[in-house]
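I've put the structures underneath this note.
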Structure 1
Amino acid sequence: MRFSETWESLNSREIPEWYDNAKLGIFIHWGIYSVPAYAPKGQYAEWYGWNAFNGQAGYEAHHKRVYGENFCYNDFAPMWKAEMFDAGKWAKLFKRAGAKYVVLVSKHHDAFCLWKSRYSTNWNSVDIGPKRDFVHELFEAVREQGMKPGVYYSLYEWYHPLLTEKKPEEYADAKMIPEMKELVNAYRPSILYTDGEWDYTSEEWHSKEFLAWLFNESVVKDEIVVNDRWGKDCRGVNGGYLSCEYGEVNSGALDEETAQKNLMGRKWEETRSTGMSFGANRNEEAEDYLKEDELIELLVKTVSKGGNLLLNVGPNADGTIMPLVEERLIQLGDWLKVNGEAIYDTAFAGLSLSEGAYATKKGDKTYVIFRLEPDKKVFIQKMKVRSAKVLGHDAALKIENTSEGCEIQAELKNPILRGSGFITVEIDGEAL
């Protein structure tokens, strides 16, 4: 099928099946903003290059105190050495976490590229700073571990002259589109996650022209997955999957009520970090990070509603990943080793359950996932259960069918899987 440069045509392209089945990906925010690695609590450290120089409270005061009045954002670039970076080590950790794809921020709003772009000479990680092509290194390692590699690319650049002069169409033709084509042709990503679209429409960004090329002509035309951030008219409306961020479903194109309804009818992805900043933030403390059970519930809740989870990691400037974050990834992976059957390759089950319980389905199998608590009973409306078992455990189950549904209670003397607290029950049943 050939796609034309209209949203009606482009929106008709089905999202490749591999992405819907994958359920869990890793997002990586890493760049020269990882050198200052600072934001006030609850804010984004990757925005340091704008906020510290445009009067944003907290950022500006910190910058002047630590680096002085005359220190520019560009001065951080040669300070970024990435001396401890090991792509293979990262990829093995992400694989152990249970991820099926990895999305690297190849260029954030500061315009600094993590590959040698001919359109960003002397403002990329090969020409300055680390002197390494991180897109190439990470893609090689990710593919070796059997995961799909992808890139985040910001349409917007804070300080590009054509954008400061409000000439987005000239910028798109001269810089943005050629650079995205360069990325696609050179590295063959399986995902292209765009962002920074909010100031201009998809017409002004020339997004439809680019997507028609991507879906019709590019080397990844059958594999590539894209999101919905292609213009301020697009989120929740046009493009690929619906992109959410820290639970925010939409930021303008649709009202919130309509956007929430969209979650059940369109493929979507929740994106967030284990902390509150995507980029590394030295101002965050352990209490600001998701606990093991919170992270597992985030994944389960997202998948049960038909979404994917793109879990962010913000490495340190030297290329190390904070031990607390590494621990969370390992804990999630350990849980998935036992319960992944109820996550990967599953679909929305459409069941009405007790609060705090979630359901998925795969073929004729139904899975109910809930937190293990003393005397915990889960009620499933309008279902008769013939048999049930706990994945990875021989725990006894009490099953009571009624005219309105079924009640299940797990009898476990010892909680399994350390402190995660979540178990999965595979059910053989039928609708009432």
Structure 2
Amino acid sequence: MSTFGAVAFGVVVLALAGCLPTAVLVGLRVVAIPLCPLAGAVLCAASAASTVVMPGTMLTWFVGWATAAAVVSVVALMFRPGLASRIGHDLGQESRPLVLVAGLALAAAVGWALRTVQVPNIGFDTRSIWLLHARWLSHGHSFTLAALRNHFNVVSHPSYPPLVSSVMALAWRVSGSGSDRVAVVTVATLNACALFVAGWGLVEVARRAVVRREGALRTERRLVALGTLLATLAVLVAGGVLGAFGTNGYADPLWSLAAVAAVISGLVLQPTTSDLGVVAIVLGVCGLSKVEGTAVAIVLVLAVSLRRLLQRDRPVGKGVTLTAMGLGVVALLGWPLLVVFEGITTDANISGLRQGSVWLRARATFDAAAPHLHVVVLAALIGLAGWLFCRDGRRRLGLGNDLWAWAVLAAATFVLGGAYIFGPGNVELWLSTSVNRTTIFVALLAWWMVALWALCGMAEALE
């Protein structure tokens, strides 16, 4: 089997595992197509955690988790007839020609943005962390747990969340190929799915604005076309931000893109049960991909829940929202707690004693991160101009307040920057090897905020 054939087979397996949960949570929407393999990846990460805790192989646990998710989904469809009618309504809305054209255009942009996948490229961390962990998971419970507890493996960050490595291991098992190239391209495919979901959020903003408007059909088509154009441009810009990391097996692009998608669906669009389903899936991907992704995912759970609680026309009750928030936080803390419970070695002791004062480390962090975050200044200026001249138009489009996204951006900056400032070891060395990856989420979110205000301005011009 060729490399791309093996990758396609692995992604299809992920999609089949995630299709029923996605249909129940999201409905039959265009965005559900890339969400299916992402939902399957979340089940794959749960399978890896089960492999660590209990006897068995990861493939066996994956089949079990996929079966359980399918059964729960079918039961939900049987005992909640409103779900079936909503899914049928989604199918009718999503089959319109303009929507299909937008989906094809965005898919083409995603393919172009990640076109470097054609060139074999495996990053250093990919080899030393994600591929190594995938090899451990491929050998079942006893081998995996022993390797994770082995202090000689401390440099491979055994405590990192398992989603990326588990997807690699699954691709090997189901395709019969043990190629590193297959594993890396599989992760790049998931990056493409997450990038499409994040870009589709901009298209969805324009589509819902059409529903709220009472203008001529020609004007409505122009608005959707503008949303598609801005989404396409944002995806192409994202390709430049990701660079080689988008296709060399690193986990940073996946959690960053998933977090951007969660901001759009949870904090920008008006709340619907389908949007909350999108948020649930992408936050699972975000929180199970990397440590900083877990922290940002918890911030997003709290922000989305708070926004829902403050809204009058929320789709679910206050008690349900609080319960979902608690369950979301507990689920995201599941892997870190498992690491402590199982005595899995962490990497704190390889960095040495903390060097430099807080001020010097903060200055070094700012100097290293600033070249990657110029767009934040642009987003701030455009946001100020938008608030002065387009805030009424943003309100008519039914979008959430821009301050929600800024709050998440500020919290993520504090979390990511605080790790450098208050963490151990030589901060200059740490920054030189990682800051170009840890800033991806902040940069991408800033670009999406620019695109949203641009859409608001264009909608105003069409009035």
Structure 3
Amino acid sequence: MGWIKSVIKRSGAVVPFTPDRITNAIYRAAVEVGGRDRELAKALSQQVVDILERNPDPDYMPFIEEIQDVVEKVLIENGHAKVAKAYILYRNERTNHRKQQETLSSHSNQPSPNIPWAKIWHILDWAVDHGVNTVEGLNHRIKAGEYSQIVTESEAAYMVDVEHAVNGILARKSELKMVLITGPSSSGKTTTTIKINQKLKEHGLKLVTLNVDNYFLNLDMHPKDEFGDYDFETPFALDLQLINSQLAELVAGNQINVPFYDFKLGKRGPNVTPLSLKPDELLLIDSLHGLFPGLTSEISNEQKYKLYLEPLLQMKGIDGEFIHWTDIRLMRRMLRDAAQRAYDPRQTLEHWHYVRDGEMRHIIPNIIQADEIINSAMPFELPIYTHRLLNNFLDWQTYYKNDPLHEDAFMRADRVAELLKTIHPVEDDSYIPSDSVVREFIGGSSLDY
């Protein structure tokens, strides 16, 4: 027992064989279908290990695909068909995502159905008109002393999007019961929510905020990996049943008791907060998973206004490739986590695979359901991040190189480091307005978060 020491990844890299990874994969699949029995997941994982160790070769190193095949076999043979289906679907999604990435890297002309192309073309047209569609153009304007103008122009474009969203809400206020403001991590939801709230108040519309974070399940019910890293990025980390039942009560005009989640203890505390909606009030939900169907399945679409945020930057690097939106959000989150949560930026980098996994599965595919899309990217933020983070990314390029357990961290660190090296740094952030969405991440905001 326990004689298998290594496993071969898809890249060909050999890494230590960790049975806990099998347990966590099974548990994550179980969570998606309502199961929360970690001991059962561990027992099933042991069956997988037992089967693998029947191999008579003393030098046997299983491939990742072999292990996954055995997991499917064990789940099905033990009568866990729903968990097996969730596991198989997740495996297929990951395979399709890798194929899509390979297709994109080969410069295929096949467009992704999850990208709002009309919005993208509008943003690109704006970037070209303002000379910030390339890193070279951005650097040229900064060196010409036009940084403050770039800030002003970018903020104005963002506010046009905010106004469009406000007008969309007002046009449907007679039928709406709630406004969902959603988007992936560090897309600027909090700032945008405040701004929309301010604008709606000018029109006499009252908003009542529901903090979805209070609906997290207790920490001991969350999936985690072999490093002890909990996955808070999945909608299944939330008590979806309770959320839906309470939303239905609110919409029906009844009062609910909102739970309180104590993040220090990793579980719900005893306190609750009464909440009800008056006839002239709308419920406001700011959540990663606002577009995830399971979050508000009890509420009709006619009663929901769905707003999606993303830093849809349209700027090419010196390599001719567009800058990744996820890299902008990664840098934003690093700065915010370090400033507000005393979280080492390196931990943010290592955790980002969870962030992206949750986004690709539960956020990105739902973009097309949004009533309005806001671009929260600010071309002027990259020079600020260069000044603050370049040295970190250069260090991480070396730190994670040739580390097969952190291939994702190295890939991102390498890509961002190479990008930031080409951007003219700006140290002085005094030109950035105190209510800018960027202030949510670099600090100095005048808004009450």
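Every number in this text was worked out from the coordinates using simple rules, so none of it is lab data. Because the structure is a prediction, the values reported are computed rather than measured.
If Cα extents along the principal axes in Å computes to 71, 57, 42, which of 1, 2, 3 did it come from?
Label of the originating structure: 3.
When helix-only ellipticity at 222 nm (-39500 (n - 2.57) for each DSSP H run of 4 or more, over all residues; to 500) is computed for each of 1, 2, 3, which one produces -25000?
Structure of origin is 2.
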